[in-house]
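Below are structures written as structure tokens.
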Structure 1
């Protein structure tokens, strides 16, 4: 096949993306977030992540611990449509249309918090999955690769007939999709583990600050294949042509015999593990005045390069340049962008009713990505959150919240191998004070995504850059549901 396609730029689509947060971040780290969403003004133990300066205003001195377990389930689907000129025969009825379903699951996503506090200062720590966070499988592969295989086989066979016109009466016309089978499969696993440590200090009754850092470790693995095998009677036809050409052209005969075998028309395979690490400096402030809380946190950009440990990389020679980024030992940039979090909370009824509004900005355009894809974004990610929490009595608390995420997506950024969708999330749940020391949190949230349609015309380079340039479109869609339970404990 002549067409060069980047089969292996799969890392960002096959892994479960952050359940809440920017393109690379997961801000859903505590069950209190699931049930309220806006936690940027918190002074409970989840503030270690959401408002670390607020830890200095916790109502408990000494040790506080928290363990949280979440389960996330997500789908990532692509509805592909590709059209060819009438009569070309590249696709059945000149149109290729298929829905590709990707299923992602992270049955156990743990996070743990620890705080030691005195009246003036506090040391806090956190570990969790701060990005990625699961597995995703496309049992039928991806439309980009299927369409590229179909187009490549059509062109390759047409060139073969042109080069050897003497075999045309036996061989027939160019190879079309009804004459072979395509087997595609993609599976990925991606985690960014984070460990945070920091120091909070209360300067007076109204103001506190925080300084700390997070160490991030990236671990991912991507496996997949695309195979095309000649069916009957195509395989028999190739063998017949090989028999006719065997004496006059042994090389042609050998090539046709190979093409008629299992996976003989196309074979691409990958098994690549990637690892890397980076540090994130973090600063925070918190201001309190009566029932009002104003808080902010800033995470600096994390320079993160991931290195390949490639065990399998099999493809035709025509794919060599596309495979370069995934060869053994190659490093690829995957920076986590700087993030600004600001929140305002107000306690309408002391110890009873409170609400928070919040804003997050992720500077994605200045965080290096593979292929400089970050430059194709229209702007960084904007997030808007709001939540309310009500203590029914000393035992029971209920809460609910919402989040809106706008990624600044563009057609040039979106692809089969890396796509996102703007979204709304709704969360709700509650807490039970089991005793003076222990609190149980339960939460659930789901996300409603806006479908993104990317239309590609032949004049603009065609469907995903496949040659020949064809008109087509991809509709990207997603679903997301997360449930969690956690226990906070004070000593």
Structure 2
């Protein structure tokens, strides 16, 4: 799944207000109603949301209104205050700063002060007396933010327990970088390469690539890795530990950046001009392994990959990614073709950054489409599921299929265009799109290619013995 944090700029899960908090838009209002925190009448007449896309402009005020109503009811009663207090104590490393950050954002945004480095200097610099006054003046708003996080993690915990009961494991995602406009950067400015005014000196991105001829300019501030190393990368350890409390396995986004990342001077319009700078590499991964007792990680090793990146991934035994959409360039030695896979990788038909498989196939050249059909020995009429089968039949340890491919959807269902700043992260599905035919077909592939355990057979019943013991007839014949 995509990162689960509260989304910021352009509604992107990779531009979150916190690396530790959950997205309150994912809180289920029906569950709050079952618990008496919302009235049925408040859920009776929702806006006419479009079925296939998320209209954030309509969703956000609607959900915030419901959550505010639930907070008022909760505050007026005495229900489960102990639960919130336990949550506060368990989240003390990040919750106070996050709740204050979000309360201050609500306070200053109407004045046009959208980012923390535009707030009054005593707050942007986090002067203790200014923080104390803000906590007192915004106590109600801070309580509301804590309540949202409490409800998110209660509901997510119930979901995770249900998944575990059904034998399912969840794969999460950790973006390598965090947003400038986040509680993380505001509260720990010393961990990032910022000016005295709180502006990034340099920002993250990648040089020209498959997705964009001018590169991708992400704009995230870069880490001061020397400062992080001074206390054994404690912030990163806690970040990974926090995510692993929500999921069972984590895709480590932009793994390449841990060995070396693309640094672009702040203010440049594109990512074309920059330089590779060394990352923490093995030192960080060793710290994570020592603190966490293992590395349940998938390395997102796509893009400009060097032998040093491969060596780092292999040293720590992390599975890399193979994306089938990258396989068909006419070269039989292409590492994304399944006959070139080695065990210990994770294969994807596509990712959230790619077009859907059908959209990709339709946009490729006839030469590439011909190679796809010849490689698969299929005529292409069921192309999305042909690639699903190819992924499942490979030697990869895990196979991941975006839901859009299971539903055989085209480019209209694409989730993200990496080189486009707006209009992403909007695709949604409704439960009616899933059916027994899809799940049965997927299970058949999983059984056929040994990707799930077979259902246990019922023991055959012994026939009722009505005649007494069978006499010994001697040894059996040949």
Structure 3
């Protein structure tokens, strides 16, 4: 008889793991008195994007982004000691610490890298959050090993059928939803890679790349939803080969539980699957003719990230896209206009505004909160040519540029976490048959008093952000 998986099937393997079970990155350590010039030269030669810095008995972290910001924004000299620009915000754990504890500590303290220190106090390794997330994926019941061992699409579908259970486990464990999103993005990336390997010859994968778009591209997808993807190939790949693969891959995703996108934003639509030159012409056409439909396509494309294949094709396309963006403020104002399309579901005296009719008593989190926040951030990021796709990382990028204040950004990310968490809760209830209208609709009566207050404060923050976007892009003048 087939065994039914329960919550312990997902949690137990993770809880038993220790940091010593991982392969650590051997750290490169520089003295705090090293100049920025010398550090940059060392990192370039060793092909590093970060190093540890020793200052007395303390350790800090220096990234290439830290040096860039110090030189370009703070305008410090290249002979400045790196101890003055590095970050002291590190998580330090022993090799005996549990993997789950390490993950919770990193996420709660908001750091992306930890250092592992031996009994004698020496640094013996570093571990990035994305490496930890990948390892968690490998050791959950939904294992990468099972995905890689699949020899047919049917076997692959069987390997990923418990994805909802993994989301439920991580969510109920108190892990922030944006980190769950990164984990699910990594899982989907592995699924797409294996599906492409089963369906395409190696040459096509070397001469083409698969993009995920929308929330999947931003790393903010938690449950399986509509397909949102694209395919780019080198210009001399036959159109017939492109079309055949795109249709085959779309059909395979249907088998894997990813339904068709109602708007046909899928690679089997020639608009989203073609050679690089043709794709470049389409993107440039959207910019040159910024109709509402084309602005929507720009937003979709701007969230794209590569999951399989030759990523250089996408980098070339994105460079062309960024270079083509106009300096005209009106373009970005019209791009940002949809932020005001839906009212925030919070009225006077901060009373919730709920849906009527068949959706009575519910709040549409996507229209009322998620979309205006995501698109408002996306609009600012596009104006300032940020390459990040994830909403939280875009917000931090805007802080580095001085567009948003640090305190405002922290409040905005916290609001996004709260609302996204409640959306996951609604989606999980919907998947169990308790949602009564879809994962974007939150039953207000299902919330406790603390959840209500958190939602109220978060919606108020979204409303303040919408007002800021309105003022920045002068949207009221366009209405």
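Below is a table of values for the structure above.
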| item | result |
| --- | --- |
| Among 1, 2, 3, which structure scores highest (criterion: distance in nm of label points 7 Å out along Cα→Cβ at positions 212 and 236) | 1 |
| At a computed -11500 (helix-only ellipticity at 222 nm (-39500 (n - 2.57) for each DSSP H run of 4 or more, over all residues; to 500)), which of 1, 2, 3 | 2 |
| Among 1, 2, 3, structure where distance in nm of label points 7 Å out along Cα→Cβ at positions 60 and 324 as derived comes to 3.7 | 2 |
| For 0.5 (distance in nm of label points 7 Å out along Cα→Cβ at positions 348 and 388, calculated) the corresponding structure among 1, 2, 3 | 1 |
| Comparison of 1, 2, 3 by distance in nm of label points 7 Å out along Cα→Cβ at positions 428 and 444 - largest value held by | 2 |
| Answer label among 1, 2, 3 for the case where mean count of other Cβ atoms within 10 Å over residues 44-51, calculated from the coordinates, equals 9.5 | 2 |
| Per Cα Rg over 2.2 N^0.38 Å, the highest-valued of structures 1, 2, 3 | 1 |
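All of the numbers you see were taken from the coordinates with simple rules; none came from a lab. All figures in this text were calculated on a predicted structure; none of them were measured in a lab. Cβ atoms are built from the backbone, for glycine too; each structure is taken alone.
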